[in-house]
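Below, each structure is written out as structure tokens.
Derivation of every value follows stated rules applied to the coordinates shown; laboratory data play no part. This is a predicted model, so every value here is computed, not measured. Cβ atoms are built from the backbone, for glycine too; each structure is taken alone.
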Structure 1
Amino acid sequence: MLTRTITGFLFVISIVAAIYYGPYSSALLFLIIILLGVDEFYNLVKKSNHIQPINYWGGITALILMGTLITAAQNNINFKWILIPVSMLFFTFIIELFRKKEHPFLNIAYTLLGILYVVIPFAMLYHLGYYNNPIFSSQFSYQLIIGFFILLWANDTGAYLAGKFLGKHKLFERISPKKTWEGSIGGAILSIALSILIAQYYTNINITEWVIVSIIIVVFGGIGDLVESMLKRSLGIKDSGKLLPGHGGILDRFDGLLIAAPFVYCYLQLIQ
């Protein structure tokens, strides 16, 4: 528990500090996370004897795709440069053609899935730093990104505590036997309550929008947790990695974000 607490504290401080200090420290943080996350994903799926993703190519493509999307969000390059990493995605088929592996299309699929699963959510989350109600602009603000993390962590914490002390009714036993409806409700209550508090200080969006964002995070963050549990269960493992002592791997810590961030991003784009 002590190891878990210390790791969790340092983890939270590092994320909040990097985002608070601006777009470049945030960009560096997200680039490190996606590189570690994509590599972890590939190492996970390799535990199946049939899957051999192209690690090096997936990692390079993920970095260039993320870097391009970050630079475009900063308005430092034209969005047309996204065509370079897009062409690299399709180059995956050509590389696999010469690898002479037993299941080439499984390898291609998981190579591309690792990039899609990890890079796109973090790119969308980074772009939220440029949302100033009611439009996206060239001015970076830490408010929405830090607010997103606070609500995500509140949901996780509330779900853990409510599930531990009140949990009786299983939520999705086939995938995650320990998760309960009581835990999910506890996470929702804490997250929504904090969204109302956050709205008093973070004014990039109004209180109604903060509450809606918190509901999206509760619903899809929980689904993201289940999706990662489904991946691990299919591979017969407990944690996605051992990078964070007491917490598992990168994917374990960001599983809710990977599904929730795209839906929050789409919501804020659609209400412009």
Structure 2
Amino acid sequence: MDSLEAIILGIVEGITEFLPISSTGHLMVANSLMGIGDDSFTKAFTVAIQFGAILAVVILYWKRFFKSLNFYYKLFVAFLPAGILGFLLIKKIDMMLGNVMVVCWTFFIGGIILLFIDRWFKKAEMEPDKEVKYSSAFIIGLFQALSMIPGVSRSAATIVGGLTQKLNRKGAVEFSFFLAVPTMFVATAYKLFQFYKEGDGFQGNDLQLLLIGNVVAFIVAMIAIKFFITYLQKHGFKIFGIYRILAAIAIYLLHRHGVQFAL
């Protein structure tokens, strides 16, 4: 991996992490099309640059992170399902990451769902802004657990989870952003620990590439978050559903023509 490739992956991460289109799936495609490969550093890099993206959430919503301890308790409750299942199913999740057809199907099915989300939860948009209850936080966490399947999109799953709990779009999206912080922080820490445990360690300009990727992901995520909130309140989810379906078809055709996808 070189600096340009690190920048491109940082851009991809920053754009896709908080939009309901799956950052994992897009990083897999970007990696493969650039021919970066799937060595241990690349695998660690694609997870570790999430730190830059979550830092964007902390900066943009810093007041919420200093509001009360209840805020953190609710995030912890919401994090538990994915945290526990992720620990128990880590090997199976890694196996699915190598299966491009899993990503194709989850992109496609997720796209179909997003086409109808605005209609299904039309009443939720009439709801006023409100605090998330502990029971709702746990249910949203169950939806987040679905995003361990590559291509599902953590953002999409948690937003839908929030809508089922009668949050309006803005409330569901913002809680999805907040929940990303502990979830992605733990995922990043675990991946880096695993990287060291396997005895690879950083070599050459690895740390420089990691810094570049995180800085780019941070800047782009700041822009993407502001865009997503504004766009969603005006237009809804339909365009993201269409995009996911088209992306699924494109990935499938590339796969059929011999492009090897791996992450």
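Between structures 1, 2, where is relative contact order in percent (Cα under 8 Å, 6 or more apart) highest?
Biggest value here belongs to 2.
So mean count of other Cβ atoms within 10 Å over residues 25-32, computed for just one structure, reads 17.8; which one of 1, 2 is that?
1
Once Cα Rg over 2.2 N^0.38 Å is calculated for every structure in 1, 2, which label goes with the largest value? Don't skip to the answer; put the middle values down first.
Details: 1: 1.02; 2: 0.96.
That would be structure 1.
OK, next. Quick one: distance in nm of label points 7 Å out along Cα→Cβ at positions 105 and 153 came out at 1.9 when computed from one of 1, 2, so which one is it?
Only structure 2 yields this read-out.
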